[in-house]
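Each in structure tokens, the structures are laid out below.
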Structure I
Amino acid sequence: NLNVPVLIQASSDDIEKMDRVHRRDAFCGKISVTSVLYQYGIPFTLTKYHTCPIKSEIFKEDLKRFEKICSIVKKLRSVRLGQIGTRPNAFETVRYSEKILEFNGISIEPIDLSEIFGEIRRLPDSDPNVKEKIQFIKDYTPTTTFPEDGILKLAKLSVIVENWVLENELDGFAFQCWPSIQDNFGIVPCAVMSMFSEGLVPAACEVDIAGLIGMYILQVATETPSAILDWNNNYGDDPNKMVLFHCSNLPKSFFKDTKMTIHPIISDLKGDDHSFGAIQGRIKSKPCTLLRIETDDIFGEIKALLVEGNYTDDPLETFGGYGVIEIPNLQDVLKTLCKEGFAHHVAVTLNKVGDIVLEALSNYLGYNIVYPNESI
């Protein structure tokens, strides 16, 4: 019942000191240790090289990697996530099993949107926290325009959600970002969600709790903001490139340049006066890791799709938060995505941490991990 990550390290022998007094034989001893741990069903992590000096840069990197693995395992066993509202009616893709998550230590704290709206109505426009948040929003990113009513609504929403997050000790939340909030409050919450994600409280669109868990895992692995995007478009005829897009609530650190503007899709449905607050820009050209978590009710397990790739500088003119990504064997990844029933959302970090995530989720937490591009 050890139930914690274990790192196995063996010190290297010095070929100039192989006499009876100095020879360590840790090379062999490590194999004996791992054999017995395996027999007792105790999972363990290995160093990059079978042996290495304790005082070395190589082992220092092993320790840094192991620290991240430990952090993911520890935090996922007691994470608390919020759910604001219910999923959009058509989004059956983001359904999840709360029972499976709770069994694995992941707690969900729901709140109805009507409760959020009620708290906003009771919050005076003159409240000091609202005034402070208005300035924060204006400083966060450039805007195409400053509709004062829209900024005020975003500020009040941000204050109320922040209070709820703190009161419930939440590590992140998923939000019903359409259509109710446009009909009943007249904004899109994308900018507010972007600010939370940038501040390391991940916020997922469309009440995608499983997507939020992926965001949280990648954030813990990197200590940097993560985002949620759609597997959205092909990129010409290149079989290993595609467009990742959302409309968008990405954290501002993801972008080369960004601005706050009207949400073009919501504007078509509800009009400009109900669609201010989207964050738009091109994603930086950087290495990345993509993770999709699902609760598989058929098999009663948590499973995940895990791949690595690179955002590129390939030309693209579109809207929202977007970028061209290159993934080795992308067509195999997409086949797996479809055949295994994964949703159209995926969590992304602008770092390569696939090996860390794989070790934590598969070896210690028992998630069923699929990684079809074999680069991890």
Structure II
Amino acid sequence: MAAIYPVARAVEHAAGLAGVQPLRVFAVLWPLWQVEITARVEDPAEYELLDSFVTRAVGQAGLDTAAAVAGFLGLGERTVRGCVQYLMTVGHLTADGERLELTPRGLRSMHDGRRYESKEVRQQLLFDRYTAGPFPRSHYANAVTVLDRPEPSLDGVRGSRFTALFASTAFRPEIVDALVRRPDRTGYNVPAEIDRPRVDGVRDAWLPAYLVRTGQGLLAYTAASDGRDAFVEGLCRQAPEVTSALPDTPPEDAERRWEAWLRKEHGGGTLRRQPNGVWRGTLPASAFAAGNRRLASYVVHDELFLQLWCDDRALRRTAMRDRALRIAQSRDVDSRAALDRRLGDLGRQYEVEPSTVDDLRAHAGRTGQEDLLARLEALPATS
């Protein structure tokens, strides 16, 4: 699996935002600490039937000896004593001579209907190296890759070289203690019930990200989100050294560079700058004769980007429908409502009337793409 999606996807999203003027895009490796801790947690499990009966006999019926519990349940005293011994071992019962009493853990287990046991676990935590703050649970998802080396080239990510950002902050163990005391710690990958955390190891790590410089500030994109990464954007605002390290204006020769690129790749074309500041290279319909996948897409070179365009409205409409059918196959699109939102975005990107599901169904039939219909038909109305 690629460490992050292609940079053009981030550019496409940024360019489609109302009132935003994208200027440059930077492929970066955001510096983290990957901290491994060991701690005790209250681990819930299903009650064994006998354990539950004995617990309730003590806690609800008020029976305080093994003999009384055995008589109440109609079981052999030896069987009940074995269960009592186990419940004492896992910290649910205490005994003063023959007298039994539930511990706080035993009372909680009885009330919740779950058998809690103290268990040692190992946990990995991610901290930002600029602010020393924790990363949220969203950045621990399987889709998010955290690197242990600042590699400029990433597997599965073509056309981008990643630059590692530098943070001089030193790690302090107190930031782990502060995190585990927070009432909202579960939102940062820390179990709700945690005791005696111990830091076992700390290593540098890096999160692949795209930062889009705009006239309004930095937009951040990572694999933790389908769109903008609001958390990393917040870190950018708290770390002025990140903003100052990235050029804030396009190079003066940007127009000349794109004119040269159009001549080299397509034998020429018409270069115009759009109201949002994005360059657009307009090509004849014949330039897309071999396929329309690149129409309305973005080319990224040297932190600059260009949208490939064609004035043929019918061709743009066909290209939009083809792309919409491909998008419908994505795991990110899990309902008709989600697809409708993407169709609206595509209509604005291709500057044509947005498609509907019925429109896509008819287009698939006309163009021999019936194999893409199964996923389309299977989408529920809402997620």
Structure III
Amino acid sequence: MDEFGRKNNYKRYEYILVILLSINSIVNNITITSNIINQIGLFSMMLIFMVGIIFDISKFNSLSHYIYLIFLACFLVLFRFSFFSFSIASLAIAFLFIPVNNIVSIYRKIIIVQLIYGFLTSLAGLSPLKNPQTGVLTFGFVNENGIGILLAILVLTFLFTEKNGQLVFNLKWYNIVFTILITGIEVLLFNDNTAALMIVFFFLLLPLKEYFLKNRVFQLVSFLIPIGLAVFAFWVSFNYSITSATWVNKLNSLMTWRIDIWHYYLTNYPLTYFPSKLQTNNKILFGAFDGTYTYLGLFNGLIMLVIIVIGLALANIRLLLNKKFYIFAFLLCFEISGFAENIVINYYQCFALVFAILAYSKNWLKD
């Protein structure tokens, strides 16, 4: 097949992924009243798995590819083919041979579809416009912070264009206006400080580009950040009390009492190696359970937590070694925001979880 035909095949495949993941994302992220929602979510993920296998099978040409497949098979068996593990494995197969820049582009399209669908269905009365308990505008999204996170990711993706296979920073006046506007909306309309801080933190990383690309100390720090965040999340949760140090109580307040919630769950329910049957109770303390690292450990088990966190650390260092700084900056923003939000494990919102598993493939960023 000639180069033109190969590129067309990739484009068609990517559009198929956009369609299937958009369906899956809407099912997972937007409030829809239907008895067949779970079936639609499972069916769309099964299609992603099958399409990925068909697309990949002719490209497996080295021992490392088959080792990666064995790793995914062991992963599925280890977690007994749970829907979460199956979703992770399906996406890890589907995106294996897709360039990372294209993955960012695919997620941008998925986010646009989610936002349009959420706005239209909520305005039409098919999904709730506000959270009935808090009165916060949600535009149909299950998590009231969901729309804020999606807008933050969207505004960051529009700051870049692709040139010679690399994401190039493309800060124009209209990008600045759009970024300021969305940041203001995050704070004033959605009261989502985490999403706004994610945008701000991304800009703070930009002057450090050369340090991360060339300095071994910065690269080591990038590797340790997700590990450190996970350890700190559990440390502060176990050691929290009303008599904790002032800075801990201030942090708890800034995070809208998340540490208080983590402490309650971690001191009342045992940590397990594998997924537990524990369910969140929105009536406990201050509401829903947010926080990627504590959520993974409590609900998906310590082994899943270790696999994902080590995967994120590997993804950080491999992106830097392959000069993918801007995508690294995206990922680092997700990891830090994930301390307080569930963004990292929500594969229908961002690509962090996908990268965490792809990082275990020796050929990732090379194929």
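Laboratory data are not the source of any read-out in this text; all were calculated from the coordinates shown. Just so it is clear, the structure is predicted and the values come from calculations on it, not from any experiment. Cβ atoms are built from the backbone, for glycine too; each structure is taken alone.
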- [ ] Using FRET efficiency 1/(1 + (r/R0)^6) of positions 30 and 62 (r between Cβ atoms, R0 = 35 Å, to 0.05) as the calculated read-out, with 0.05 as its value, let me know the right label among I, II, III.
- [x] II
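Please state which of the structures I, II, III yields 0.60 when FRET efficiency 1/(1 + (r/R0)^6) of positions 190 and 302 (r between Cβ atoms, R0 = 30 Å, to 0.05) is computed from it.
Values: I: 0.60; II: 0.15; III: 0.35.
Source structure for this number: I.
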Open item on the list: For mean projected area of the Cα convex hull in nm², which structure out of I, II, III has the highest calculated value?
Closed with: II
